[in-house]
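What follows is calculated from the coordinates using simple rules that are stated; it is not laboratory data. Note that the structure is a prediction, hence the values are computed from the model and not measured. Cβ atoms are built from the backbone, for glycine too; each structure is taken alone.
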Structure P
Amino acid sequence: MPTKLLSELKPGEKGKIARVRGGGSIHRRLLDMGLVSGSEVNVVRVAPLGDPMQVRIKGYHLTLRKEEAANIQVEVT
């Protein structure tokens, strides 16, 4: 299945998290927010300049900066 970075998805697109990249504290922070492999993620809103973006995961809304979203690979469904 093709993968994209979460930062490349448009509002309304969704997929399943395939991999969370990044090192150290950013990686730990993303995992702590529930962004783990296998979780369904749905892009709700993206700001006009692309930063930040709002996603829905595990029933709640989460706002991410573009640089954070670029660390998450998603299998687009």
Structure Q
Amino acid sequence: MESTLRLSEIKPGTKAVIDKISTDSGDIGRLRDLGLNEGVAVRLVRYAPMGDPLEIKLHGFHLSLRKDLAKDIWVSDNK
């Protein structure tokens, strides 16, 4: 069964695929420029000690995102 969650809700080590990005903040262009697009596989590496930011891996590189941006990225299980 496939579930859809916010990127900010998954656990470290989880692999997922981006389903959609929904933000009103105007950051969607910035996120797309960073390689965060629908259909892209990502893996949550870790959360910072205080829980923000989080580190993800995509396209072979590591990227840190603030939790408020990660909550606008919807992902599904990559099984």
Of the structures labelled P, Q, which one yields 4.8 when mean projected area of the Cα convex hull in nm² is computed from its coordinates? Q
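Out of P, Q, choose the structure whose coordinates give distance in nm of label points 7 Å out along Cα→Cβ at positions 12 and 28 equal to 4.0 when calculated. Could the numbers behind the result be given before it?
On the way: P: 4.0; Q: 3.3.
This value belongs to structure P.
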Which structure, out of P, Q, was distance in nm of label points 7 Å out along Cα→Cβ at positions 44 and 68 derived from, given a value of 2.0? Q
